[in-house]
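S.K.: Below, each structure is written out as structure tokens.
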Structure I
Amino acid sequence: MDISANVRRLTQMFIVLFLALSVGLVYWQVVVAQQVTANIHNERHCLVDNAPIRGRILDRNGVVLAETTKVQGSCGYLRRYTDPSLAGLIGYYVGPSYPATGLEATYDDYLSGRVGLTSLDNTINQTLHRPPQGDDIYLTIDERIQAIANKHFDDPPVFHQNTFFSNRGSIIITDPHTGGILAMVSRPSFDPNRMVQTLAKNDLSYFKQLNQDPDHPLLERPLQGHYAPGSTYKTVTLLAGLDSGHTTLDQQFDMQHALGPVFFNGQAIGPTGNNIANFTHNFPVTTEYGYSHSDNVIFAQIGVETGFNTWLDYNKRFYVGQAIPVGQTNPPYDLNVSPSTVMKPAQTTLAANELAADSYGQGYDFITPMQMSLFDNAIANGGQLMLPMIVSKVLDSNGNVIKANSPQSLGPQQISGDTAAKVRQAMYGVLRCGTGRADFAGSLYTSPWGIIGKTGTAEVNAASNPHAWLITQAPFDITNPTQLPTLTIVGMKENGGEGGAEVGPMIGNIYNEIFDQHLVNTWTPSPPRDYGYCFEKGLLQQ
């Protein structure tokens with residue numbers, strides 16, 4: 001009996017079956033492995049030996065901010081966060097059943113090992129039923145500076161009749177020459193570890209408690225909070241007016257044009273509520289004087305004289321009305337910053353009275369702290385805005401660099417170096433002679449680091465206290481004004497009242513501690529000038 005034909009057919013059948021099995025294994029373990037693993041009905045993804053070891057998130061010095069720890073009964077591993085003050089920025093990650101937030105969401109493909117060479121390695125890991133390994137993300141955040149900022153947020157204000165307790169607000173600390181964000185505080189915040197632990201048990205009680213809290217602790221205020229900026233926005237009008245040639249620091253304003261009333265479209269600005277009426281006795285006064293003492297009437301006129309198109313152009317140079325690029329110049333960006341606005345929805349122009357109000361920081365201005373940080377940074381960097389950065393690099397599990405971010409300028413220079421220098425000089429006058437001086441801002445004035453800035457007290461409505469704002473830079477030396485400041489700090493407290501008195505002490509203390517501990521490379525200014533400088537410059541009157 002000839003069995004060779006039967007053997008041949010049997011061999012062919014085994015080959016076909018082997019090929020079919022191989023194709024099936026490749027399909028389920030490689031092609032659709034991610035979908036199968038992520039399916040909430042698939043209990044195998046909860047096995048300890050098949051759970052992903054998510055990459056770490058670290059600060060710029062290698063301090064761990066987020067890591068994955070092995071916890072029995074919680075799909076094998078749980079995320080652990082070391083600094084709750086970064087909860088809104090870093091976000092949280094629970095597992096495939098719940099969406100990640102913050103940087104945990106933005107960099108999920110890296111942290112879970114789904115991109116690049118790490119993805120290829122993890123295909124092999126999945127085939128061999130080994131835990132996938134994610135990449136590590138290094139931030140520009142400095143945990144030491146973050147801790148200082150978070151601690152001093154609670155500093156009491158200088159005693160003033162118009163300061164009010166507030167536990168709600170923001171701090172952003174930036175290196176203006178690289179764009180690196182060194183610290184970001186949002187208050188109130190939440191406990192990301194409790195969030196992960198409860199959601200991992202399908203317990204929504206903590207999330208619901210936070211979501212229903214009237215103080216909105218889930219809101220990342222530096223990025224998503226919108227506020228009237230008050231007099232800090234006079235800085236935008238000043239840089240637009242100076243850079244376009246529509247004003248100078250020594251432009252003079254007589255009594256009526258400094259105190260008002262002045263009229264735009266029949267609407268009066270001043271003398272009611274004028275910021276300088278009670279202590280200005282000699283006229284004329286200058287633009288620089290008006291900025292130091294935060295005069296609304298003067299800046300309404302500068303804004304209108306600059307003109308809507310020019311004023312708006314300078315706003316747009318700093319991404320007002322647009323998403324702010326963070327980490328890269330094309331979306332999707334590393335951080336989701338809600339666009340700031342200076343007009344009502346669908347509005348295409350401003351009438352003269354509307355432009356006047358916007359020019360001194362009221363009107364339709366609706367601004368995020370991150371937006372104010374961009375203005376501050378360009379002025380501190382000689383007129384050039386740098387791309388804001390929050391992620392410095394991404395490393396695989398072997399320490400190889402997958403992605404690295406370098407300092408990058410954002411387009412052509414937004415304002416000239418000469419304009420930036422003049423605005424810095426005007427900011428010096430604010431904190432030495434004007435609304436940020438000693439009787440308002442304490443350590444802001446007494447600091448040896450020559451802090452400069454602009455205060456803001458933003459009216460909200462008749463039933464609410466004003467928002468307290470302060471944008472700052474340091475160090476600064478009026479005898480060497482071309483030497484650029486090392487850091488910028490933007491701080492605000494919702495409904496805190498007077499900006500200098502409420503926010504000034506915490507910012508002064510933050511600068512002192514950062515520089516005194518040598519946490520950044522900086523330079524030492526000559527001692528800041530006393531009131532004699534103010535009288536010499538005409539920024540205080542006898």
Structure II
Amino acid sequence: MGIDNLMRSLRGAAGDEQLRRVLADALLEAADPRGELMVGQLDGRAVDDALVERCLSKVRAAAPGLRRARVEAGLVTELELDLVDVPRVDPAWLAGEPLACITTGLPGEEGEVAPALDAATETLGACRGYQLTSRLLAPTIPRVLELVSDTGPRVLGLDLGPDLDLSAFDLPAWPSVEIATLSGPGSDAARRLLRSLPALRRLALWTAGGHPDLEEVLAQEALEHLDLRGQALSDEEIALLDGWRAAAPGRSVRHERLDLRPPDLDDVFGARGLSWEPDPPPRARAAAAPGEELTFACSRGRSLQLHLRDNPEWRRDAGAPITALAAGVEGLIVGREDGVVEAWPHDGSEPTRVAELSGAIRSLSAAGAEVAATYDGGWWTSRGARGEDERPALILTATGMAWADGTCVRFEGPGDRAVELGEPVLALAADGDVVAAVAGRHVFRLAGSVPELLGTRTGGRPVVTVRGDTVAWTAARSSAEILRGEDRGSVTYPGSYSGGCEEPLFIADLAAAADGFVVAALEHGGANLLGPDGAMKADEFPGEPHRRWIFIYGGSILIAD
């Protein structure tokens with residue numbers, strides 16, 4: 001069987017590891033570098049950086065405007081692009097990547113959606129599938145329904161609001177869809193969509209407020225795998241799922257209480273994959289001081305800046321590039337590239353050296369007057385604990401500490417426990433004993449043994465922050481979600497600054513502050529204060545370059561200059 005035939009076979013059987021190994025042998029024989037990468041990733045071996053670069057350089061060349069790519073077991077599984085860049089993907093290259101799915105958002109203006117989808121339809125139809133990350137609104141639904149009918153994707157992802165009413169729309173049958181991700185639908189919307197998916201084999205329901213009747217979901221005749229992570233399930237529902245799984249071979253369920261995670265080559269955050277993003281690690285950092293006064297700091301390079309609300313107070317040179325930033329009760333905690341950790345008083349006076357570690361500081365956490373740090377080579381806390389093992393995203397809680405250990409969060413202190421989240425834990429934040437976590441495409445609040453799903457994300461630097469009942473996280477490279485109690489909002493930035501500035505604009509960091517405000521630090525300068533009732537731009541310090549940007553917050557288009 002030739003490479004073309006193997007590729008066509010794999011398009012409908014992505015999880016067939018044996019088929020992929022046969023394809024790897026054929027690619028090796030043809031001197032295609034994807035074969036060597038495929039074998040290395042399937043065997044779980046480290047692969048040569050030069051080999052990875054050869055493979056990823058072809059991806060970047062074939063997809064102008066690429067924001068992020070995912071390569072799993074040798075083949076591209078995901079391309080993240082703006083919708084205007086989707087038609088520019090090389091169709092000849094795409095034909096040789098049978099597992100490629102495109103992740104994209106929709107334009108913000110209602111009148112722009114249909115023309116943009118018209119231009120992108122041919123490319124989206126050539127992919128295995130696509131995920132539309134923008135929340136669907138009623139006016140855009142007819143064109144989206146038409147798109148799915150015209151393109152016949154095997155993989156489909158839709159973001160639906162919990163209040164979206166689909167009863168006014170005639171939903172056609174989509175027999176091509178075998179894998180679906182439905183984010184945020186209400187019970188009625190989910191029920192209607194499921195009736196349109198008769199061939200559905202794999203379903204992920206990512207909702208932050210309840211789920212549809214499980215008996216209706218499990219009535220899907222072809223369903224083999226159900227992902228309900230983060231959903232609050234009763235004992236009766238757990239028993240129903242367990243019985244459904246046991247009734248036929250090959251069925252599986254992903255949920256914290258069932259601990260049944262199947263091997264999944266379609267999991268774009270899986271251990272067999274690698275990702276690429278075009279930007280260097282973000283340099284900007286943000287931290288908000290505890291207490292009732294709205295005080296926050298941003299760092300860029302060696303510069304440390306403190307603001308009182310939107311007014312600049314002082315700016316200092318930290319002496320070395322700042323790689324991590326936190327806020328304690330007595331001042332700002334600064335971590336530097338040379339391994340030094342310092343405490344800067346809020347009045348900007350001379351800092352106190354807290355620790356001098358043997359590698360660049362990668363993360364900082366503060367709880368009261370205590371500090372924890374991770375660095376190149378280990379971790380350290382002012383409570384007297386340290387180690388040379390890797391503890392990513394180590395944070396201090398009110399009574400102990402927590403850190404990321406693969407797909408779970410481990411808590412050390414009174415009532416030691418581990419909370420399994422099902423995907424690699426990418427970021428953590430704490431306020432007292434309440435912890436927020438980014439795990440793959442999910443965001444959780446961990447206040448007990450069962451994680452509470454707060455929302456989902458599609459990309460960008462993984463950042464989460466929590467303070468009181470406010471939790472905020474990066475939903476994509478240039479957007480963030482903010483949850484204040486039961487109120488949910490978002491902020492969306494464009495891809496670059498306006499006014500002739502060529503530098504890209506994206507969210508580098510978030511920090512929850514007093515009075516429900518969230519500080520959004522933007523790469524290459526600029527910060528916003530996102531409050532419950534509106535947004536403010538943090539004023540520049542004298543001598544800073546003037547940059548202008550337009551963003552959407554609270555349903556309003558705002559200009560920051």
Structure III
Amino acid sequence: MTAAPRQNPLPRLLQWVLGSAFALGALGAHATTYDVIVYGGTSSGVIAAVQAAQMGKKTLLIEPGDHLGGMTASGLGLTDIGDPTTVGGLARTFYTAIDAYYHPLRHSSRSGELVYSTSLGTEELAAPMQWTFEPHVAENLFLAMLSRSGAVCVRQEKLDRVQGVRMINRRILSLRMESGHVYAGRMFIDATYEGDLMAASGVHYRVGRESVEEFDELLAGIFPDTSLTGEVDPYVVPGAPSSGLLPGLVAGSPGPSGAGDTRVQQYNLRLCLTNSPTLRVAVDRPSNYDPTLYELLARYLQNNPDLILGNDIIKFGALPNGKVDGNGTGSFSTDMISDYSEEWVGASYARRAEIFQIYQDYTQGLLWFLANDARVPAAIRAQASTWGLAGDEFNDNGHWPWQLYVRESRRMIGNYIITEHDAEGETTAPDPIALASYGMDSHKVTLFVDATGLLQTEGYFFGAVSPYPISYRAITPHAAECTNLLVSVCLSATHVAFNSIRMEPVYMMLGQAAGTAAGLALEEGVGVQKVDYPSLAARLLADGQLLVPQTSD
């Protein structure tokens with residue numbers, strides 16, 4: 001008897017996503033006017049474009065760089081989840097497809113029939129999701145989803161941020177790129193980490209931190225802590241203030257506790273590292289290596305020789321196939337304490353490229369320092385020497401991530417400002433489009449030396465939250481400023497609340513909400529501020545988005 005053909009264990013969802021993918025370079029602008037233009041190929045931007053296209057809208061995604069997926073595809077493979085029961089819609093599709101890629105057999109029943117479908121019904125919601133993945137897998141999945149949707153994508157097109165936005169009667173008509181190309185559209189979505197389109201459109205925004213008094217937020221403003229008091233000598237010559245401060249340190253307090261300012265928390269590169277001998281790419285000493293950049297860390301390690309590389313110095317999050325996501329931890333790590341994060345926000349493209357290179361050089365020097373500098377305890381050097389860059393990731397950038405981790409930049413001042421009170425459940429938005437559930441998590445902002453000569457840190461906080469709704473009005477600007485723009489990343493929130501929202505699954509869900517709202521605004525013939533909310537909620541729910549926290553019986 002001839003055996004029956006074996007069922008393909010890959011679920012239809014994964015085949016739907018991956019089966020019809022083709023090279024992104026083949027995609028191009030075939031029309032002069034689009035229904036929806038999304039600027040910024042972050043995870044939020046890709047999902048926004050996919051959603052708008054699936055609603056039958058002629059959609060263009062414009063990415064200023066070479067790659068799609070933002071941080072999700074650039075090293076942040078250990079997803080900041082919060083509560084996984086809050087993730088729905090195309091974000092759930094993405095993370096379910098990730099699980100199916102790595103574990104295809106558990107997405108089939110014993111009979112070979114699928115246990116879920118693309119309709120996001122009850123069975124789909126019960127399907128497993130995976131939150132850890134390799135960068136190239138994430139990018140390939142984004143590319144496949146985009147190409148399957150029918151959305152058009154162009155890359156290496158940077159908005160002329162000075163005169164590139166053409167507006168009439170508070171409506172954007174077209175975008176001109178630095179290349180000279182012009183793209184006309186009817187609805188626009190800013191999905192960049194920096195809010196560049198929003199700012200160029202004249203929409204009001206904020207950079208930095210509100211004061212405690214402005215919104216009565218306990219975590220707002222300058223936020224000192226005492227985690228380093230007396231731990232590390234801050235002077236070039238230990239004990240000698242006249243020798244000056246080490247790099248990155250500020251003389252004197254940055255201001256009164258709780259005061260507002262324009263400072264921005266620190267950025268870094270999220271590294272994809274491996275200790276596999278066959279895959280590891282050794283990190284060389286940078287040509288411009290400056291050991292003084294790591295002097296604080298050297299002194300800290302000498303005072304704490306029992307620290308572990310993957311827990312206490314650089315946080316390692318396990319990824320598939322022997323890789324880890326390397327993130328900053330502590331005070332002297334991959335988060336480079338400097339003013340560069342604040343400068344990045346409004347910097348030109350050329351200056352941003354320079355700043356990116358500064359971060360990459362700093363990070364390369366850090367890895368080399370940990371593996372080679374005699375001031376590093378021997379046990380830590382031995383650990384560091386076994387790790388290197390993953391040789392099958394980021395091949396066009398020497399295996400370094402191509403996206404800087406811009407944790408926070410501009411924040412729109414929109415029709416609803418999400419605050420600490422929303423995140424803590426004291427206020428509940430009546431027009432939810434997605435849920436947030438990660439804690440309010442700000443990285444350090446400033447390292448300073450107080451009047452007594454002690455090294456201090458400020459800016460870090462972490463406040464726990466329960467799942468809470470994000471208002472539709474938080475992604476819409478005031479109608480007096482622009483009526484056909486939605487902002488899915490740099491939305492309207494305070495510094496405190498934004499640090500709960502700023503997680504990649506939430507950005508994806510906000511992208512889907514923006515794409516849906518843009519499509520409905522076109523169908524209803526109204527500005528984004530006047531989209532019928534019941535219709536928006538109904539469409540989001542039909543597409544699997546979750547609008548209220550799930551409760552257990």
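Quick note: the coordinates plus some simple rules give every number you see, no bench work behind them. From a predicted model like this one, the values you see are computed outputs, not experimental measurements.
S.K.: Using helix-only ellipticity at 222 nm (-39500 (n - 2.57) for each DSSP H run of 4 or more, over all residues; to 500) as the calculated read-out, with -8000 as its value, let me know the right label among I, II, III.
M.R.: Checking each candidate, the match is III.
S.K.: Match the computed value 22 of relative contact order in percent (Cα under 8 Å, 6 or more apart) to one of the structures I, II, III, and report its label.
M.R.: The structure behind it is III.
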